[in-house]
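So, here come the structures, one by one.
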Structure P
Amino acid sequence: MRVCGVEIKSNEAILVLMDMDQGLIGLPDCRTVRLQLTKDAMQEQVQKFHFTLQKLMVDYRVEHVVIKERPQKGKFAGGAVGFKIETVMQLLEGVQTHILNGTEQKEILKRNPLAVDYAETGLKGFQQTAFMTAYAFVMKR
């Protein structure tokens with residue numbers, strides 16, 4: 001099973017690829033770890049963003065896209081561009097898109113703690129939330 005964990009921050013999607021094979025987790029290299037959609041994105045830019053994401057999912061044979069849920073109201077609410085990004089991801093063909101809420105993620109991580117320190121994964125610091133989202137999804141299954 002190959003998963004793409006996603007954290008949407010402002011106008012960008014932060015990505016982490018993760019494999020689960022016979023109980024072992026792998027972190028394949030990915031040519032793109034963040035994709036941006038400009039705040040004033042018109043139809044052409046949104047279509048290009050969709051095309052880029054679709055190509056990435058096909059090239060890396062991703063089966064599931066897992067997005068960390070963002071609040072719709074309040075101080076930490078997601079913005080309009082972030083919800084456009086989320087919508088584009090939900091429209092990707094050939095992959096199942098899942099939204100994982102924070103409470104469920106915390107419960108899964110509590111039952112399945114990481115066996116290694118995040119720093120040892122080789123991923124960038126800004127990818128940690130996307131990694132944890134993918135990890136929680138994989139452990140849930």
Structure Q
Amino acid sequence: MLHLLRTDSDHPDFRALVRLLDQDLQVRDGAEHSFYAQFNKVDTIRHVVVAYLDDAPVGCGAFKPYDEAAVEIKRMFVQPAHRGRGVARAVLAELEGWARELGYAGCVLETGKKQPEAIRLYQQSGYQLVPNYGQYIGIDNSVCMQKAV
């Protein structure tokens with residue numbers, strides 16, 4: 001059974017999952033990985049969700065404030081053996097609900113063209129493509145999206 005835990009970036013299960021995410025992204029992004037890595041620090045993220053199946057941590061996601069009205073979804077990951085079971089969709093929905101509870105009206109995010117399954121998840125979850133924002137402006141591999149919550 002899937003269990004979702006709201007926590008912060010100090011949680012050891014989140015840290016372990018992020019290490020696996022970074023390994024995956026390093027393979028996918030190759031030489032571009034170091035550019036993205038600078039924007040994915042997790043030292044002080046206050047809003048993290050860890051997903052557990054049978055008490056084993058299998059997925060995670062987080063958000064941080066983007067501006068007064070929106071949060072930025074960060075560090076979404078599900079271990080490969082557990083993909084296709086709705087874990088990422090459940091984590092994303094939990095993050096969106098948490099943001100809404102805190103008074104935010106929307107979410108923004110960036111993912112990479114080399115992560116087609118992530119793009120598909122976000123589109124199926126109601127996210128719309130937007131021009132690249134912030135540090136992703138002019139970065140060809142970046143795909144930026146937003147959704148009202």
Structure R
Amino acid sequence: MHSSYRTYVFRLKPHEDLKRSIMQFAKEHNIKAGIVLTCVGSLEQVNLRFANQDNGAKKNGHFEIVSLTGTFSDTACHLHTSVADSTGHTFGGHLLDENLVYTTAEIAIAELEELFFDRVNDATYGYQELLIRRKNEPRKP
């Protein structure tokens with residue numbers, strides 16, 4: 001679906017939670033359909049869920065944010081990140097709470113102004129998956 005968009009750029013400071021801060025920003029700006037354009041910065045704690053795993057893995061140290069991507073609204077998100085440790089070893093996964101900023105996180109996002117993102121159960125695997133609709137279009141069961 002096509003939509004016009006509005007961009008926002010903001011910075012997180014040390015010890016702020018990456019995911020929670022994005023969700024708080026979405027709530028404060030009433031964003032119904034958002035995408036991450038880019039993010040650079042560092043983390044002192046990483047908490048990711050790896051592919052096909054039930055639980056997250058938390059690591060402390062110093063990590064560079066290599067990428068952050070995903071979709072979000074003011075009620076839900078699906079975000080993935082990749083980080084590199086002090087040796088350059090890179091790993092990534094599903095972003096959970098408790099990813100804490102070390103020095104900074106500079107984030108650019110876009111609000112897709114005519115769209116609405118929702119999460120609905122997909123019977124294929126039982127996960128809450130993205131439902132995209134126009135803001136004036138009623139939700140289909």
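Key figures for this structure:
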read-out: Structure responsible for 1.3, with distance in nm of label points 7 Å out along Cα→Cβ at positions 73 and 89 calculated and labels P, Q, R on offer; value: Q
read-out: Value 3.0, calculated as distance in nm of label points 7 Å out along Cα→Cβ at positions 9 and 129, assigned to which of P, Q, R; value: Q
read-out: helix-only ellipticity at 222 nm (-39500 (n - 2.57) for each DSSP H run of 4 or more, over all residues; to 500) from the coordinates reads -9500; which among P, Q, R; value: Q
read-out: Cα Rg over 2.2 N^0.38 Å derived as 1.08 - corresponding label from P, Q, R; value: R
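Read-outs: derived from the displayed coordinates by stated rules, not from any lab. This one's a predicted model, so the numbers in the text were calculated from it and none came from an experiment. Cβ atoms are built from the backbone, for glycine too; each structure is taken alone.
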